[in-house]
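Please find the structures below.
None of the figures in this text is laboratory data; all of them are computed from the coordinates on show. Predicted model, so just to flag it, every value in this text is computed and none were measured. Cβ atoms are built from the backbone, for glycine too; each structure is taken alone.
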Structure P
Amino acid sequence: MTDVADNPLLVPSALPYGLPDYRTISPGDYLPAFDAAFARHLAEISAITADEAPPTFANTLVALERSGEVLGQVARTFYTVSSADATAEIQEIEETLAPLMAAHHDAVQLDAALYARVRAVHDERESLSLTPEERYLLERTYREMTHAGAGLDDAQKARLTDLNQRLSVLTTTFEKNLLADTNDLAVVFDDVAELDGLTEGELSAAAQNATDRGLDGRYVVTLTLYTGHPYLSSLTNRESRRRLLEASRSRGARGNAYDNRDVLREIVRLRAERAALLGYASHAAYVTSDETAGSPEAVHTLLRRLAVPAAANARAEQAALQAVVDAGPHPFPLEAHDWAYYTERVRAERYDLDRTALRPWFDAERVLADGVFCAATELYGITFTERPELPGYHADVRVFEVHNADGSPLGLFLLDLYTRDTKRGGAWMNSIIAQSHLRGTSPIVVNNLNVPKPAPGRPTLLTLDEVTTMFHEFGHALHGLFATVTFPHFAGTAVFRDFVEFPSQVNEMWILWPEILASYARHGETGAPLPPQVVDKLHASEAFNQGFATSEYLAAAWLDQAWHALDVAAADAVTDVAAFEAAALADIGLDNPVVPTRYSSTYFAHVFSGGYSAGYYSYIWSEVLDADTVEWFRQNGGLTRAAGDRFREKLLGVGGSKDPLEAYRDFRGRDADIAPLLTRRGLGA
């Protein structure tokens, strides 16, 4: 640990764009840096509230935006590491830090004197000469402070602070338990025959996992964040499939030290109490009141509208799968662990398409350079140069410098592709440095995936789903890179939760776009492009299995809503997590045991340790905009600079600096139409 004066987290980085020099940072530097940054931020807030001049936009709102820069930088640096390389030491720091961060956030957001100044400026807003971004900053700051509880009395604020601190501890505990149990439940196979159906690269990754755990000669398959697993579509051994899915579904619910049931029940209860304290009927009502949805009822209307046809489609798909099983030599009732495997058999029969055989055409390096980057260059003119001399936070992290079409520097993009025991599950984007004209900062963003790492010297071959994830997360990265705002409040992806997935979903459209697919989908050994007839079959089968895909997603979104619709008394009454889940899924008609929810509660990290509580619906909510935007691109030239520049200017570039639905109308010329989404997911009827 270094002295505070020399702490590398508190000294401006000499690296390009202010990239933190992770080579100089040790775990012992984090807590002292946070302590110093907390104190500096509180001093900045005190200077605002002690100002004897009447509150103005400049001496209150602008001053507030200038404050906290050091704390924000320290926090982004730390949480980038804690999510992607959470060693035991980093986890311990995060547990210590969680209540401190919550308390500090409340000390600022609930500051009565600061709130009074913001409110005074807000009351005079009609008489002020403000730019649209300034006006929106004033409105959002006042709204967010009010929403956070700044208008409560002192006793209520004290209870609110206690609740927030306890919740911060519980959500950190949930994530820690999930990571530990996920690692503990990685499935060990003794005989390679048990993994029949996997590719050579997949077997190599499983063997390397075993070696890394001191299990030479065996094979270890690690779990994904969601319920299913990519290997379920390939494994011919039914018992191996059963073991893999059973391990996944048991996470956080085994009665061991990592059991998350009591943790999540307390989270639900405290969130309900906090919502009541803030004047809302439920946590879902509290959350959606400050999203584009506006209310839980609006969310429920959409979810129920989609659930009925999705469940019906899933039952029809199930019948088709059962027919294949029944036609085999040893019929049996189809179970959840069989779905993916027999889906590929039906897909092969119906479309003459085996998606599991496509890996040789999806080399990760080509997907990145000739797919993801290529599409961005064609659309927006930006270019990428790898900077291997710049350090990441882990040896696997790669750093790329991004330039605009005119050669001007834009920012840095970091890619952390591979899974490891210290990385949380799933895939995500986050900002290490947020763009702001006020602060003179340019963006640094990172994409994290969890692709199994093959043995040294072997190529990384992706599934089509992993290709989709790479394009999706890069859509978030583009949002973070392109947003050009004055105030850090609006930087990058700082938009409403039920809007943030929209740009990332749009970026998926380029995966099968002819020019892009021809560029990256080349056979790793022969260099041959993906055959045109295979591409035609991929397009023809796009709506295939959408009953299952939509149902498993909607089931998880409904579980999130069901938990967070509870008031305190109802939350106290829940004693059996599994029974609560079953009742909730039956309520919406998604209780098909062969189609399990994409996330069960005990490993639903999005809502119990991430930022999606009462907001997991946002993926399908945003997809309405996404599907409508895909139609716009097709009608306006597709992969062209003109189309890309309009999307960048009207949507990606504004970040959170205007109402997102207003930004959408600026781009599209009207509100979004739901019809393209219904067609995409086979729900049009």
Structure Q
Amino acid sequence: MKKILLSLLALVSWGASAQTPVHYGFAPDQVIPEEIQAQGTGENASVGGLICLDPAADPVVARLKGHQVKGVRCFLRAEYIGKRQKRTYIQHISGTPDAEATKTYCDFAEGWNEIMFDEPVTIGDEKLFVGLQVYEVRGTPYPLVSFAGVSVPGSSWIKLKDEGWKEYSDRGTLFIQAILDDEAADKLENTVYAQVASAALTIAPSRMFDAKVYIHNRSAQPIETLELVTEGQGDTDTHTQTIHFDTPLPAYGGRIIDLPVRAGAETGASQWLKLTVNSANGTPTQASADGISYHYITQDAFLRIPLVEEFTSQRCTNCPFMIYYLDKALEEFDGPVLYVTHHTGFQDDVFTQPMDADLLYLFGSDYTYNPAVMYDRCVQKGEIAPVLGASEASTAPYTAALVAATARPAMAEVLVDVEKTDAQLACRVHGRVNAEMAASGEPLYLSVYLVENGLPIDKYPQLGLDGEGAPADIMERFKHNGVKRHVFNTVTTGDPLTLQADNTFDIAFEPAAWNSGWNWDNCQVIAFVHMMNKEDMTRNEVLNAGSNKLNHLITGIHAVSDNLSTDVRFGIGANGTLQANVPVRNMQIHQLGGQSVSTDMPLNSGIYVVNYTLHNGETGARKVIVNR
């Protein structure tokens, strides 16, 4: 059984129906090429598709009892002519999909089709399967089209060749709709379906997480606002939030939106999460099927902080070229990231630490000379070592690598506490390692550096800034960043990490002598938990990183008490500023990168962490996603 993704060119000319009937279905009316899949065998064979109208599972169908299904509205990616040979037809089947079908033979056009049954069928107490069958030929393969964004139960029954009907939960939602009698319209009025389409691989219990949510307007009235209710496995209460659409959700339209959603309280590998829409446009909705999705809920859901490490040298004439574009990518990147330089691999300089040479094993057997960079010490596809050479005059490859690094699951939590005096800097690193990783027995290591940014070239010269083809503003922009001022770990490649019984660690390092020439405002202590293997380059990966300047991110998202007496929620007011649902004595807003944001200024689209204090003294933190 095969499936393919259609390209944009395959669909740009396909038309849509000029008239919108009353219909039942879960796929949107809009057929967007990037959001669809084609289904079939790629061979000469019969292919069928059905959707299921189940009064026991969907309150909409229960309300529709006694109404008629007059025909089928469906979308095909090519013309299929087979009426005369009785190879192409629409059909309805009662009870089970393997029961006898009532067929109306027809031909299909490319794009949307609206075809009526010879005799309508009345919706009753049994499941009713509605759909079509065509004879697929190799010249126009993969005839069926499905919306890839979400799989709704009952919305994707497929028959390939002689394999029988099967319900697929991983093939999206077929573009098949039941055409209803006109009198059924009021049974669909103000009916909305919502389901999590995709989310992070691991999610912390009772926490908000970033998700993509499918919202489907099942009625003929456009929707501007709706109230979404979330309930997860193990929850004792529900979570409610209001969604405002900048562009109204059209009649029978579906849309995937980025939305923060709260996970359920119970941990486990396959925990259910239920979304329900309570009201639309300020009016209570008619009941629809709950949108159920399943997730891995674990205490070990950590926020990934990517670690970028660069091999460079003051004497490397090519390094400023890479640093310029990497630096711009880091500056423009919308998310937390940590950056360290190792001044080795070409010639040592004033910044070189004794441990730098011991990291050259990460270049692997095929030595890559500076400039070079690595992301979480992860070996990229097609490479044999984590260190990558770089010289492209564009931010694109660096940005793409940062996005990919952020998307990888974090396998540890790393918190860094520091205490500075005029004479010394004390450092404590603590956190937790993912239970499965801890149980694997893989040796783990901890590296901890004090780094400083913003060191000027007038004090620390750099070769290569005036080379041919250098960007015009490179002299103005260039600073030495990520410079290691002190290495806290005693083993150069990282201290062996011993975990407690609950997979936690807590290590206080010997204080470092403070140098008055260092600028504390530009310094931070960066720590990371990693593997270390000089023989196998794939086993040097960084589980996660952290720094004293990013602790608010980690604790703000994953260390908020479950037992707060007040349910504090945030939203965007009419003036674009952040508003709380209860009186707040004070609050601080930070971007994910740690930058402070004024509470009086309108917020741009993005992700923020809000630390707050209530008038009763209760404190907490919330992650807020602004979608404007």
Structure R
Amino acid sequence: MDKKFYITTAIAYTSAKPHIGNTYEAILADSIARFKKKQGFDVFLQTGTDEHGQKIEEKAKAAGKTPTEFVDSVSAEIKRLWDLVGVSYDKFIRTTDLDHEKQVQKIFRKLYEQGDIYKGSYEGWYCTPCESFWTESQLVDGKCPDCGRPVKKAQEEAYFFKMAKYADRLLKYYEEHPEFILPVSRKNEMVNNFLKPGLQDLCVSRSSFKWGIPVDFDDKHVVYVWLDALTNYITGIGYDADGNSSDKFNKLWPADLHVIGKDIIRFHTIYWPIFLMALGVPLPKRVYGHGWLLQDGGKMSKSKGNVIYADDLVEFFGRDAVRYYVLTAMPQGADGLISWESVIEKVNADLANVLGNLVNRTVAMSNKYFGGKVEDKGVAEDVDNDLKAVAVSACAKCCKEMEDYCVSDALEEIFNLFRRANKYIDETAPWVLAKDESKADRLATVLYNLTESIIIGLSLLYPFMPETAEKGAANFGLSLRDFDSLDKFGVFSETKVKETPEILFQRLDQKAVMDKVNAMQAARAPKETSAEKKTEKKDKPMIDIEDFEKVQLKVAKVLACEKVEKSNKLLKLTLKLGDETRTVVSGIAKHYSPEDLIGKKLVIVANLKPARLCGIESQGMIVCAENTEGKIAFLSPEKDIEDGSEIF
């Protein structure tokens, strides 16, 4: 087995401070890297910042800074956040690093000289936030198909890469390496939406702005930000386009795993492999496109002051609680939801009730009944067998889930062990055994079994929650174990627990926490006058009647309504529209209880594309009004009218 493991994150764009959804990726990659280390791999984790492009140039100008000053400050903030959440990176690369810039210039020249890049001109639509060009046919409702933002007409001289030259070779690689893209659904999207319809030549330089790496043989041009950014994965470990690559590069490449968001899967599974093919460099072994961490009940908005940042979460809940929440909120490849309330609920349910309570009870009973000493007296009973079986099989189950980076499922296996240990306490009732002196050895064996099970669980938990795992083990006077010993039960002979153990997690008072959160958000929200509040939406453009006619509004009757599990803000409504019945998920749970809505008639947008919220497909959107205080009211017909009636 090849014991090296090179893993990367996508480098974070330095346009602004990243929110918790952006930070999730760094935590995910770190947990995978730590897990691989525990499995005995020689791991190298690279992350960093993407610092060039028109958007950065514009942001810097608006901030009254030079581009260099702007990216220096944002990159430092990103690095601070990564350190805060415990990302154990081996290399933090910046695309403004001089050695990176030099290699990008050499790569560009090499591709040009071998005929893969040629000079031409471009006329089309450009999305500045995505740094992407689009043809008219690729736009969706006249906007960027990736982010939905407005695009601008652009015409300029540019260099282009001959993408089609390598398309068949890439398709063949997909076929021969079915594991290349994870999850598989992402591969199907790339093949059907991009490769099979035919790849267009890719614009790889810009001449309308200056903040980028100059093309060294044509100083009117700077290298297109994606060619610049993607190559960080090889320049950061010592690739040299002239053939003098470092020993580190020769050892680490090809990368074992690129961890990226699903929104940039195309760049990493089409553009990047083709660039590498042109350079004669092997392709990475795997690209994992994870889902998005979405705000429960609506989008994060700076104007509302409700953007969730990692440092705020860490301040309220601690580093490991934040790591645990985001890693469990995101099943492999799917989107996840986050809200302050859901984090509080998760901390209380899993970290305080299951893990914290288990450790506290076990240490407390060891101190109370045996002066802190834990040892196996060998008085076994049948009830012990299932606990031991769950404990010794947990490592294999976790490793199996981590083969495809199903991190949330791996954590579930660990907490299944903790839950089983809690059940074992109820089954054996140590407080009853303690009343009978003849049962002292049996009681000692029970506490030993609990301690051993907890140490196995904490050893597995380390990659995901390193501080918690180490503190928990220290409470028992023991060290965390290597993975290769976790299939054995009864490894330690005896130990002495702490007389005053460190509490891992305590239950949180939701109201008290939310009062502090609301005060923080209110302090950060922009201060507006009453006049400004009344006109805050005046910037929406005028529309033609043709635009309005695209929206289909219908009257719907609420047949059933219930709260969505694991969400404080969402309601699931079953609606009748004439002969049709639909399910709609709406973030109005804080304004209406389910019983308030049953039987009511309301207005919905009937031709909105379906979306999945908390695993439920929502087939429309309820039309509501919101006042300046944030109160919500749904719209209802003035007179009784048949459900299904169209509004015009």
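Hey, helix-only ellipticity at 222 nm (-39500 (n - 2.57) for each DSSP H run of 4 or more, over all residues; to 500) derived from one of P, Q, R reads -2000; which structure? Corresponding structure: Q. Computing distance in nm of label points 7 Å out along Cα→Cβ at positions 31 and 103 across structures P, Q, R gives 3.0 for structure R. Among P, Q, R, considering only FRET efficiency 1/(1 + (r/R0)^6) of positions 87 and 479 (r between Cβ atoms, R0 = 25 Å, to 0.05), which has the greatest calculated value? When FRET efficiency 1/(1 + (r/R0)^6) of positions 87 and 479 (r between Cβ atoms, R0 = 25 Å, to 0.05) is calculated for P, Q, R, structure R comes out on top.
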